[in-house]
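Right after this note come the structures.
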Structure 1
Amino acid sequence: MPRLFVSVDLPDRLADEFAAVQDPLRDIESLRFTDPEQAHCTVKFLGDTDESRVGDVVEALESAVDSAAVDPFEVEVGSLGVFPSREYISVIWVGVREGHGADELTRLAEAVERETVDRGFDEADHEFTPHFTLARMDDARGKREVLDYLDGDPTVGRFEVDEIRLTESTLTEEGPEYETRALVSL
């Protein structure tokens, strides 16, 4: 069964800027970094999905785009955060700035959530926060440095969101490998 998620992908032209935002963290041993060329904002994680349901998922995404009534829009990727909290860090991320596409991306994610849940997929267990994962933190080594880093306000750049992507993720020892299963234009 394919492991699927819906995303907005960071364009390749911003991979170097994304890597530059990661650079100050490179010496922290407890971090596993996102490949800048695979950076994406997960709109909805679907998980293991029977192959026979892929067409239904694409229909759900098309319906979500229609109901969200979102035309292509520009986002600015910048600002920093962590999940689940500053006390216990498992993910370090760079977000979509408020007033620079965050509202449109959230509206789109809410529509995808509604349409996929209506078709029997599990409801998300957390509120949507538009972000791109910089790194995952395996243990507390380097926590102080990460907290200090969060005081910064880097900018990755701007790009136009004009599609959402249904992506298949295959987990390997070298990290995840992604394959686009469908693109749905806004």
Structure 2
Amino acid sequence: MATTSTATAKPGKYRALRLKLDRTDRGVERWLLLTFYALIILTVAIEVVRRFALDYSSVWGEELSRYAFIYLAWLAAAAAVRDRAHIRIDVLVNLGGPRIQRLAWWLADIATLVLAVWALWLSLSPVLTSLQFGSVTPGLRVSQALFLAAIPIGFLVVAARVVQSMFADVRRMRRGEPPFAGHKLFD
């Protein structure tokens, strides 16, 4: 009897830890998205006031908002992969049953993971080259590698989200639940 109670207690501990990590993960992601979005809005607003009210603009304003937008886009792409809210055509998948849907999601996840790992590998070269030669941005005068790293970081987070999605699908399959179809933007 003691063995049975211990065996059932462990999944509860792991589940609670997994839920806590998931909440933290989503919270950090949301705060990063909000921070980059606010940075874009604040920088553009300051630049508009400076350009039209003070007849003076800075060199760094456009550059900072551009790089913040790049980071925002990659983090948003990873969030879309996590929620399965990315663009897709799933008419044929919805005609099949849960097994066909699960298979389709697995194939899509594997293809996305392969693409993300391949793109991650390819995007590391410009970052390493920038670090090697010490290139800096013209306006901010900080290392160009900091901003070039947005692409490999973005693909790394996308790959992590795909793996999380695959593990969640396995858990749903074990519980006998249908696969998570994602959040729909339009119906």
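Could you tell me which structure in 1, 2 was used to calculate relative contact order in percent (Cα under 8 Å, 6 or more apart) as 34?
On the way: 1: 34; 2: 24.
Going through each structure in turn, the value belongs to 1.
One of 1, 2 was used to compute helix-only ellipticity at 222 nm (-39500 (n - 2.57) for each DSSP H run of 4 or more, over all residues; to 500), and the answer was -28000. Which one was it? Before the final figure, lay out each step's value.
Working: 1: -8000; 2: -28000.
Only structure 2 yields this read-out.
If mean count of other Cβ atoms within 10 Å over residues 49-56 is calculated from each of 1, 2, which structure is the one that comes out at 12.9? Can you show the working numbers first?
Numbers: 1: 12.9; 2: 9.6.
Only structure 1 yields this read-out.
Can you say which of 1, 2 returns -0.68 when log10 I(q)/I(0) by the Debye sum over Cα atoms at q = 0.13 Å⁻¹ is computed?
Values: 1: -0.68; 2: -0.87.
Of the structures listed, the value fits 1.
From 1, 2, which structure was mean count of other Cβ atoms within 10 Å over residues 17-24 = 10.9 calculated on? Walk me through the intermediate numbers first.
Numbers: 1: 16.9; 2: 10.9.
Answer for the origin of the read-out: 2.
Only the coordinates and a few stated rules stand behind these numbers; no lab work does. Predicted model, so just to flag it, every value in this text is computed and none were measured. Cβ atoms are built from the backbone, for glycine too; each structure is taken alone.
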